[in-house]
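Just so you know, all these numbers are worked out from the coordinates, no wet-lab data involved. Just so it is clear, the structure is predicted and the values come from calculations on it, not from any experiment. Cβ atoms are built from the backbone, for glycine too; each structure is taken alone.
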Structure 1
Amino acid sequence: MLVTGASRGLGLELVRQYATDGARVIATCRNPAQSPELAALAALYPAAISVEALDVVKHSAVDALAARYRGQPIDILINNAGDIGPRDPNRTRLHEQQFGTMNYPEWRRVLEINSIAPLKMAEAFVEHVAASQRRQMIFVSSTTGSNVEGLYATFGYCSSKAALNKVVTMLAIALKPRGIVSAAVCPGYVKTRLGGDAALLGVEESIAGLRQVIAGLDIRRTGSFTRYNGEAIAW
């Protein structure tokens, strides 16, 4: 499998849990040299974890990584790398994602990471996934991108996740003839650097739930949007 954004939080826990259970994991992050937790995990499971430097918004780097692993089937491609946009710990920058005070360069950056990069990853690694047995592409989304649940005033992050959900539904149509499952999942409101201390859900519980969801996905559920506890999400 391949996991983007693996240096901390959800991505790191995905790598940890899958490697512990015997999976071979390609763990990517922007700067492995500054990711001590991932390095320690890779040292603990040297036969299972391969750490690769990857900035998902640099398309040439994505293509280069795909070329490096040409011929290597990837059962599960997990697009986890993401950015919440302007929001410092005290939330004094939230106005930069709100109407009337938008930080447009930041919005473009968040869209690039959360919405565009996942499609580039799918294009670059489609042959790797198609050659595998499980043939799954998973996209870590959020209910903030739902028009039913995520009614928040944070334009940048919410719109990026709504765009990602649409990307997933279109990918599901495009890749279904090849037997590839494309699915969006929501990890819940998790205690990570992105989620913040106010979150109630632990990262271990969230990822354990997501793994169960992923294990239950087949081609009949391609294009679906599912919460970590198995609930279908309307969007």
Structure 2
Amino acid sequence: MRPPNLAAEGVIKFATEHRRVALDSRRYGSTCCALLSWRQILALTGLVGQTPQRYEGFGYGNVSARVGAPSMPRGRRAFLISGTQTSGLQNPTLGDFCIVEAYDIDSNRIRSHGSTLPSSESLTHAAVYDLGTQIRCVLHVHSPILWRRAKSLRIPQTAPGVAYGTPDMAREVRRLYRETHLEACGIFSMAGHEDGIVAFGHDLATVGANLVERLAQGFETECSDARIFD
């Protein structure tokens, strides 16, 4: 069922102080390559992309990874993130990413730099990084099967009335961390953001494997419910 508050994909809802400068490949190249490797896998499985048949043709899904010292305080945990509406690109490069340097969730502001503007989901990524210094990467994907079956798969869910990319969504992430098994789960569903799923953790291999395992569980559940063995 389509959430009643669903807004168009890719709409940036926060104030942005952005400097358009090229990112240093010597500093961010290896992190970008690691993110692009998983982005390619996500694109091949339809979890990230852009198609006229989904979400009114807007791109969906984004990836990010922390850069800089793990000990940075909340609000200054810089991260490399894919740019807004770059999900449909076939061969993205470092120029399609930017650095979120600092953010203030309560005032709905982000400071960033790069050749492109940050993803509309940057504030949600920031909220996840603020949960703990051990969190170093975030994969935001769109998975109808995981979104539909979040409850049966015991995936924590944000409140249905909370829209993506807003301070309210960031606060919902904090609430899930306090009130659910989110830390151990490493994944949550955005109930008010159609098909929106966020996976996070210390390293991309673990986060990606968790996401793929959850997908397999979702398909197994649908197979069982369909009773194809009868």
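Numbers below:
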item	result
Ranking 1, 2 by FRET efficiency 1/(1 + (r/R0)^6) of positions 34 and 122 (r between Cβ atoms, R0 = 25 Å, to 0.05), the structure that comes out highest	2
Which of 1, 2 yields 18.2 [mean count of other Cβ atoms within 10 Å over residues 50-57, calculated]	1
Test item: distance in nm of label points 7 Å out along Cα→Cβ at positions 18 and 186 calculated as 2.3, pick one of 1, 2	1
Parent structure of the calculated result 17, given that relative contact order in percent (Cα under 8 Å, 6 or more apart) is the read-out and 1, 2 the choices	1
If distance in nm of label points 7 Å out along Cα→Cβ at positions 42 and 218 is computed and equals 3.7, the structure in 1, 2	1
